[in-house]
Structure I
Amino acid sequence: MTLADDFRKEAPTGDKKIHEAIEVLEGAGFRITKDAPRENASVSLLHEWASKPGATVRIGVVSDTHLGSRAQQITALTDFYRYADSRGVQAYVHCGDLVDGLHVHRDAVYSQFVHGFDAQVKYAAAAYPRSQNGPTYWVEGNHDNWTFENAGASIGEWLPDRRPDLVYLGYYSAFVDIGAFRMYLAHGARGGGAYAKSYKPQKLIEQMDPLERSGVHAAFFGHWHYDDYIGRYQGVYGFAVPSFQRKTRFLKSIGKGPTIGGIVLEIEYTSDRRVWNIRQDWQDYEPLQDDHPGI
């Protein structure tokens with residue numbers, strides 16, 4: 001029996017117990033490392049609905065909630081989940097920046113009411129809306145990923161321990177299959193928005209691997225905090241997903257303003273289970289000042 005076999009036999013089960021065991025080992029002077037967060041994950045869901053002939057499946061789409069920021073719009077986010085649940089949404093997807101992260105911008109400490117990795121994980125676990133209908137599948141954005149890039153701690157690995165309904169798919173992008181329908185989630189591309197709303201979604205669709213692009217029906221990009229729908233481009237319906245964070249000092253500095261809201265996506269299937277139609281319902285909100293419990 002090898003050392004690896006011994007470890008597998010004695011290793012704790014469950015993410016929480018594994019994290020506790022790692023803390024004990026690190027306290028004893030061991031150094032623990034891990035692989036980088038996974039990228040381009042793929043998940044299949046909702047087979048029981050999407051496999052019905054002539055079915056209609058509804059998915060809620062959100063992005064850039066930035067929990068912990070003084071500019072967060074938690075009231076609008078909670079209302080969107082209430083509205084989408086009432087529309088019969090069966091699951092949600094989130095295109096990244098679930099939390100505001102640490103030190104992503106130099107003045108971040110002055111624009112947050114929740115500071116530190118542990119505090120943001122706890123706050124997100126307590127404050128993020130709970131759907132009565134299904135889980136939220138999400139990818140990390142650049143704000144979520146700051147702690148991994150600088151300290152090796154991934155919020156995507158830790159948050160689901162406290163909130164199993166927040167299902168982590170990986171770093172920056174993932175594919176989600178709903179029966180015959182394939183959606184691509186991504187946290188856009190770093191940097192601010194371009195001169196035209198449609199420019200960056202178009203470029204990111206162009207730059208997809210041709211084999212991947214050929215199987216994708218719709219691509220959803222977060223990060224830019226604005227709304228856009230470019231129709232079908234190179235065979236893919238392209239969306240820029242709005243945010244749940246009002247205008248910040250950073251957005252002011254680059255001359256950009258956000259759109260606050262989310263999308264209810266309806267996917268209709270034919271009697272032989274092919275994708276027949278895709279409809280979109282955009283729910284927009286006016287920003288609130290000081291929509292947070294901090295002082």
Structure II
Amino acid sequence: MKTAFLFAGQGSQYVGMGRNLANQIKESMDIFEKAQEVLDFDIKELCFQDESRRLNQTQYTQPAILTVSIAAFEAIKNHIKPDLVAGLSLGEYSALVASGALDFKDAVSLVRKRGQFMEEAVPEGIGGMRAVLGLSIEEVNSVLATIQNGIVEVANYNCPGQIVIAGEIDALDLAEEKLKEAGAKRILSLSVSGPFHTSMLKGAAKKLEKELEKINFKEPLIPVISNVGAKYIEIKEIKDTLKRQVMSSVYWEQSINKMLENGIDTFVELGPGKVLSGFIKKINRSVTVCNIEDMQSLEKTLDILGR
């Protein structure tokens with residue numbers, strides 16, 4: 001068995017995430033305590049209760065998901081050692097922490113700023129993101145190539161039949177019309193604050209670059225496959241890759257296929273929700289897929305994997 005750990009991205013958050021693990025596993029609670037030391041808000045209140053209703057604001061969402069994901073990693077790491085790690089967009093930071101390349105406290109502080117930069121890059125109401133269901137990569141790219149006025153680009157190649165586009169609202173509206181004409185089954189507006197993973201995030205990438213320069217990355221102890229180009233990331237490439245990732249397409253389907261080519265037959269999703277598990281099942285139905293977000297799913301995963 002060759003195992004990959006996968007880490008959740010933005011959009012998988014929900015109120016109460018991480019509470020069950022933190023209340024029952026000391027190492028998981030320790031992660032919340034460490035996050036609290038570097039954040040300017042109560043991370044446990046945000047994740048467990050969210051009475052302030054900030055969990056869906058990008059600058060809060062990102063450190064929250066990272067913290068829950070690493071809390072899940074702490075719960076499993078002594079039972080299973082992965083052969084590879086990867087994460088969807090924001091999840092790549094969790095993957096780098098799990099690999100030993102990035103200190104957890106540095107990661108929490110970094111993604112807090114990343115979220116702020118992404119929110120500030122494009123004023124609210126100017127851009128957005130939409131999921132296109134039922135068309136191939138080639139069909140979507142062909143339609144987008146015909147749109148001359150405004151910015152609309154592929155943000156995520158999630159899995160067969162699900163591609164996310166992002167850009168300016170008017171260009172997105174036109175793209176939606178043309179994609180439906182081309183045979184798209186459904187097009188769903190995503191509940192995000194901007195057109196992430198497009199050229200419209202160049203400003204955020206520049207600000208993030210300055211913060212990345214302050215971070216001391218280490219050689220990964222576990223290989224990491226990056227969203228940018230769906231390839232193994234080397235220590236000398238980490239800073240530039242994370243800078244480009246903000247404004248580049250997320251090659252998730254291609255990243256999973258790379259892992260399959262490398263013999264991975266078991267995928268464990270760590271963090272809130274089962275979004276990535278759903279993508280994998282659409283990419284390859286013959287592999288084993290588990291997730292860990294609470295004690296019940298942890299015990300189920302250990303049982304399935306015989307640990």
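Read-outs: derived from the displayed coordinates by stated rules, not from any lab. Nothing here was measured: the structure is a model prediction, and the numbers come from that model. Cβ atoms are built from the backbone, for glycine too; each structure is taken alone.
When percent of Cα pairs over 37 Å apart is calculated for each of structures I, II, structure I gives the greatest result. Here mean projected area of the Cα convex hull in nm², for residues 130-185 alone has been calculated and equals 3.1, so which of I, II was it run on? Only structure II yields this read-out. For the read-out distance in nm of label points 7 Å out along Cα→Cβ at positions 210 and 250, a value of 3.6 was computed from one structure; give its label from I, II. Matching structure: I. Matching task: -13500 is the computed value of helix-only ellipticity at 222 nm (-39500 (n - 2.57) for each DSSP H run of 4 or more, over all residues; to 500). Pick the structure from I, II. It traces back to II. Sorting I, II by percent of Cα pairs over 17 Å apart, for residues 42-153 alone from high to low puts II first, with the largest value.
With mean count of other Cβ atoms within 10 Å over residues 138-145 coming out at 27.5, pick the structure among I, II it was computed from. Only one of I, II returns 27.5 for mean count of other Cβ atoms within 10 Å over residues 138-145, namely I.
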